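Read-outs: derived from the displayed coordinates by stated rules, not from any lab. On a predicted model such as this, the values are computed, not experimentally measured, just so you know. Cβ atoms are built from the backbone, for glycine too; each structure is taken alone.
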Structure P
Amino acid sequence: MEKTRLLIDARVVGGEGQGSATYIKGLYNAMYNNYKDKYELYFASYEYQPLKEAFPFLEESHFIQIKSKSRFKIYFSEFPKIIDAYKIDFGHFQYVVPFKKKCKNIVTVHDVLFNDFPEEFSYLYRLRRNYLFKRSLQQSEIKLTVSEYSRKMIGKSYQINPAEILITPNAIAEEFIKPYDKTDAEMNIFKKYSIKNFVLFVSRVEPRKNQKMLIEAYAKLALHKKGIQLVIIGNDTHNSQIIENALGKLDDLCRKNIHWIKYVDDNDLIEFYRASRLFVYPSKAEGFGIPPIEAAAVGINTICSNTTSMADFDFFGENHFSPNDINSLVEKLQENIDNPPSEDHLEKVRDIIIEKYSWAKGAKLIHDQVQVHMGHLVDSKEKVDI
């Protein structure tokens, strides 16, 4: 049987850390590892080297360089030309598909949080995305999202039967579940960043991510007086000034114990997870929410919001809290600093996450659905949805 030619829009890979980049990297490494004899995988982006680092199997002959920086040109002309030139059977896009339909489409809409929380987004932002996302879903043979919460809200937003939307949840990379020595990780972070004994938060800086409330909770507990530092890793993409404004209200000693690092590479990120004493995720809204399951998979005690898709993380049990109530966060911080859970408890949470979230399962879902639409497999969404 001739191999299916599958194009992946990989422009987000190698740039600012975000969930969609982790998603593409995880899914298509698993797709290659499990189904390389059935697919020719082509990756479209601006530079080859970041993709080679993300996908070690990638040869230059299967890298397609995107030339335009204009999204309009990319979706109206460049992608259609690429699809024709490489005789692509399926294209996998994030959120938006090309305007000229030249092949079968896979689209992943990770979330529609702008509809769930309209006060956090401008009217024009919501109008543009609602048009593009609805059209992209209508033009796609395979419709994907990353959580049950997102499936429900996408169906509601665009009058789509949720059964038509399949779930490929985010999962854990192998690096996060490898054995490690915590003392070594602590020493590595201290040597490179002069940081030790810290609470960690990882995510881009946006109002919904709630960095402001975390800083306020840290200050309210005066954790700096107990020798506990706070590390926030994530870029302020939209120049919101959230962290600068929050830090500006603190006294000098408290402020000196809060470290905001805009970017670290993947190796240092894992070391930060391993070296932390507690991971906190106070986000108000997520389509999925990768960082807390990464932290828990490493074996770090994690407290997490209980809203939107994160309500599904029931394995956090008593470590769920309301991101709309600072007292709830303060209480959980205090409890987990004074009385951290046992290693046995953390191991049980870790095992649940490793079992539940697998890139191989997501790759199988995509493979099965592609085979259905290529006429090689009988459709059975109940069997492949995860």
Structure Q
Amino acid sequence: MGEDGVAGLGARSQAALDAADVIMAPPRHLAHVPDGPAERVEWPVPFADGIALLASLRGQRVVVLASGDPFWFGAGSVIARSFGREEWRALPGPSCFALAAAELGWALENTICLGLHAAPLERLRPVLSPGVHVITTLRDGDAVTRLCSYLSKHGFGESAVTILERLGAGDTKVTTGTAQDLKGQFAHPLVAAIDVAGDGPALTVVSGQRDDLFASDGQITKRPVRAITLSTLAPHPGEHLWDVGGGSGSIALEWLLAHPSNRATAFEMRSDRAARILSNAETLGVGHRLHVIEGAAPDALAEAKVPDAVFVGGGLSQVLLDAVTSLPARIVANAVTLEGEALLAHAQASHGGTLMRIELSQSAPLGAKRGWSRSYPVVQWSLVR
């Protein structure tokens, strides 16, 4: 149902309302419905409490009102998961994203749509790049100030931000300004449209992010080796990675950045590093898809869901290799010590796979001139089960 109430309903939706025994919705939706015989039930806060209340109404004809398209960052999927397919029917209307795009003249297929009404602003971080169009829901009017501050903090204060209040209600209010200058009082319900601009650091769309994007105590797989490692791990949409010996978590985090449906579990025995991995994940907007287990491998591995791929970057041992090679997963392990190289050579002889030696050099001052400064070589073993 649109914000303009009954006037925004199609014929099927209006017929459903007329036949309802119970109408269940937030107060602002119920306020749009004319008086009638149906019982009015307010959907409670928090939202999850409404599922049990809805289930208690089984056997009656219940209409649940929601804005726009309930299956695009809306209530529809939550309700559908909780009830059998024969128990519900959806009658969607235009989404707030479609209404906003129609106001702005933006091609919706080229616009990133996010639901930040119940999620942190950090979810924006992976998509902040000059020229990108974003439409996002927000929790309330006060969130506009927080959004603009977030954009400015990360170097995107020049972004044009358009706030659209009461979309579809017939009295839509549109306010535009740059993130660094936008001021005003805003009221829920609203969405924000962002035309990203500024000189903030954008994340790349391929593996090998800048090292300084990850807080670290020095325990980090450096950018060139990380790019090679991610290429070898070969993430596919919807897959789950184990990052064993997480350090800064850079491998797991780049795995998550590769696709919004990917998930990862990082294993780290040091509590300070485990906390740092979580902090890095939240900063990059992927914390909701990362699980960090504090403990030593291989014992800690038993606590996690079986992965599609495993990266071993720390704590390499024969016991650990035995544990991961028993999994039906792609395996990639890196070693920089002679002892680690010996373990990987033995693993390749026993299980097959590929051994690769990665040697990198960077230019560095050499007296009054320049020469090559070599990094420690990395031996990488990969196996596809």
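Structures P, Q were shown, and FRET efficiency 1/(1 + (r/R0)^6) of positions 158 and 238 (r between Cβ atoms, R0 = 25 Å, to 0.05) at 0.45 was computed from P. Please state which of the structures P, Q yields -12000 when helix-only ellipticity at 222 nm (-39500 (n - 2.57) for each DSSP H run of 4 or more, over all residues; to 500) is computed from it. Value -12000 for helix-only ellipticity at 222 nm (-39500 (n - 2.57) for each DSSP H run of 4 or more, over all residues; to 500) corresponds to P out of P, Q. With Kirkwood radius over Cα pairs in Å coming out at 22.0, pick the structure among P, Q it was computed from. Label of the originating structure: P.
For FRET efficiency 1/(1 + (r/R0)^6) of positions 54 and 246 (r between Cβ atoms, R0 = 41 Å, to 0.05), find whichever of P, Q sits highest and give me its label.
That would be structure P.
If we compute distance in nm of label points 7 Å out along Cα→Cβ at positions 78 and 366 for structures P, Q, which one ends up with the highest value?
Top value of distance in nm of label points 7 Å out along Cα→Cβ at positions 78 and 366, among P, Q, belongs to structure Q.
Name the one structure among P, Q that distance in nm of label points 7 Å out along Cα→Cβ at positions 62 and 110 of 4.4 was derived from. Structure of origin is Q.
Among the shown structures P, Q, from which was the value 15 of relative contact order in percent (Cα under 8 Å, 6 or more apart) calculated? Comparing all candidates, it corresponds to P.
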